[in-house]
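Participant: Below: a set of structures, written as structure tokens.
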Structure 1
Amino acid sequence: MVAMMLSIGAGDQIVAATGIKGQTDALAKVYGHRAVSALPDSDGSYPTLEQVLGARPDVMLAGYGYGYGESTHLTPEELRARGISAYVLSESCRAKSDDKARGVMDPWTALRSDLSNLGAVTGHTQEALRVVKDIDTRRRALARAPQASTKPTVLMVDSGDTGSVFTSGRYGGPEGIIKAAGAVSATTDVANTWTSISWEKIAQTRPDVIVFDDYPGQTMAQKVALLEANPATKNLPAVKNRRFVNIAYPAWTSSPLNVDAAETLRQSLEKYRLVPASGIKPRHDVTARG
């Protein structure tokens with residue numbers, strides 16, 4: 001959500017932000033060092049109710065599982081009762097209040113909705129419209145690109161252990177990115193956003209390429225080592241042929257950087273000769289060294 005705010009020129013309206021430590025370099029590549037260095041980065045991954053009340057914002061922007069949660073008593077209802085408006089990230093919306101699964105719309109629709117809504121909330125309506133138009137134009141270019149007769153299957157790995165992989169289902173940003181790049185997501189049948197899935201289930205999809213979310217806690221090298229050691233994954237086409245792509249975390253979460261990630265993935269699929277050449281080049285470098 002920080003990337004959304006920066007993209008519409010509303011970064012100076014952020015009074016507190018959490019979870020951006022380690023992501024500033026990736027954000028600065030696109031939005032500039034001055035804008036990113038000015039962000040008030042608070043301690044901790046997610047705020048407590050007390051921290052939010054102490055910051056005294058007019059509006060809190062967060063998602064279920066990404067700041068909001070009944071277990072922490074930090075919910076839109078709790079905030080509204082204390083005079084603070086609450087905005088829920090569209091990607092994280094739940095069909096029912098007691099649902100564990102998140103997601104009620106496709107990821108590109110969710111992103112467009114959030115940008116338009118945040119533009120209205122912050123007084124940057126025209127800037128938001130410009131960003132949405134740019135995303136739509138670049139998505140159309142990707143859609144017009146020549147497609148493979150059999151689309152490659154791509155798995156997004158955030159992190160993993162010997163039992164499961166933390167990834168994203170069909171309502172998360174990675175689904176939209178992978179589809180826009182001309183591939184099929186290995187988790188497209190999972191009706192959720194970010195969630196854990198067994199390696200055995202993943203192995204059944206036989207992914208041709210594995211894309212990594214460059215997130216603190218587990219390096220790309222560690223993820224590759226896990227894949228190569230796990231009996232369920234070591235013989236997958238992506239692993240045997242070492243077809244890996246490492247992309248920065250802010251480009252995977254719902255934001256305008258999703259289209260940069262899609263262009264980057266498209267370029268990688270072409271390099272691996274899994275889709276025809278298109279001439280599409282990423283506007284911004286959202287890759288990560290790992």
Structure 2
Amino acid sequence: MTQLQKAVLKTLAYADIFDYPLTLQEIERWLIKFKAPSSKIKTTIQNAKLIQAKKGFYFLNGKEELVALREKREKWSQNKLKIAQKVAKWLKLVPMISMVAVTGALAMNNADEEDDIDLLIVTSRDRLWLTRLFTVFLVELVARRRRPGDKKVKDKICLNMFLTEDCLRIPPKEQNLFSAHEVYQLKPIWDRNEVYQKFLAANRWSKNFLPNVMDIKRLRGSQAEKKTTKLTELTNSQKFQCLSLLEKIVYQLQLRYMRPRKTIEIVEPCRIRFHPQDHQKRIMLEYKKRLESLKIG
């Protein structure tokens with residue numbers, strides 16, 4: 001088996017964890033640890049015994065039903081994206097927010113009907129906890145927010161990650177295939193001062209896992225705002241001492257509130273990651289199992 005054949009199988013195996021068949025262009029884009037043009041990939045697929053195709057989608061043998069599932073999920077995802085865009089528009093009222101982006105399955109148009117809507121919020125430096133406070137309050141007013149313990153989460157907004165502009169790089173211990181996918185599948189709805197570009201630049205390590213990813217995928221209708229308002233500049237100024245003091249107070253208060261409920265969440269001054277489950281370990285374990293079953297370590 002050639003290195004390209006192995007790379008294609010690895011790519012389809014990873015996508016299979018999410019019940020997600022890929023087009024030829026998507027295989028090229030998400031090809032794991034290998035660079036190759038679509039022409040060579042197509043030839044490799046045509047000669048592969050472990051790969052099948054249907055309606056322009058490719059998948060591992062025996063997974064034909066995934067094509068119909070993907071088509072359904074794309075429709076469900078479009079409805080959820082409309083909700084996300086509506087909420088993101090309201091979040092422009094918070095001057096300390098630098099970017100609002102869709103993450104997870106929804107960013108790949110692969111959300112189930114009952115799924116929630118995961119959002120990543122990037123904030124100004126030293127304004128994360130104040131921003132979170134205002135963001136939670138605003139989302140409560142304009143949408144349905146997912147809360148800890150919720151069993152029915154359909155179309156609820158999950159504010160599962162906050163980062164500051166000076167904390168965009170994913171820590172070395174989390175730099176793996178899963179995180180690389182998360183970096184490049186993220187879809188910004190709007191950003192200020194090219195924060196999305198800065199996010200990609202801070203996570204160039206992802207190219208070690210996904211070297212074929214070249215283009216920047218923005219959500220349709222997304223906006224990159226080059227100008228900042230005077231209010232944004234004022235609230236982000238480190239000279240505005242009262243906000244800096246308030247940030248520290250709000251951080252301590254929220255930390256005290258979260259401490260009894262904290263499990264695997266990451267809670268730091270410049271980074272918050274809330275999620276009901278830690279998917280990363282489970283996904284990487286499933287990936288390893290699939291590689292073993294395909295006999296391609």
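Each value in this text was obtained by applying a stated rule to the coordinates, not by laboratory testing. What you see is a predicted model; the values in this text were computed from it and never measured. Cβ atoms are built from the backbone, for glycine too; each structure is taken alone.
Participant: Figure out for me which of the structures 1, 2 the number 55 belongs to, where percent of Cα pairs over 18 Å apart, for residues 155-242 alone was derived from the coordinates.
Facilitator: It traces back to 2.
Participant: Comparing FRET efficiency 1/(1 + (r/R0)^6) of positions 35 and 123 (r between Cβ atoms, R0 = 41 Å, to 0.05) across 1, 2, which is largest?
Facilitator: The structure with the largest value is 1.
Participant: Out of 1, 2, choose the structure whose coordinates give distance in nm of label points 7 Å out along Cα→Cβ at positions 91 and 251 equal to 2.1 when calculated.
Facilitator: Answer by label: 2.
Participant: One of 1, 2 was used to compute Rg/Rh (Cα atoms, Kirkwood Rh), and the result was 0.99. Which label is that?
Facilitator: Label of the originating structure: 2.
Participant: Still on this structure: Kindly point out which one of 1, 2 the value -14000 was derived from, the read-out being helix-only ellipticity at 222 nm (-39500 (n - 2.57) for each DSSP H run of 4 or more, over all residues; to 500).
Facilitator: Structure of origin is 2.
Participant: Ranked by percent of Cα pairs over 13 Å apart, for residues 67-106 alone, which of 1, 2 sits at the highest value?
Facilitator: Largest one: structure 2.
Participant: OK, next. As an exercise: distance in nm of label points 7 Å out along Cα→Cβ at positions 147 and 179, calculated from one structure in 1, 2, equals 1.1. Which structure is it?
Facilitator: Computed on structure 1.
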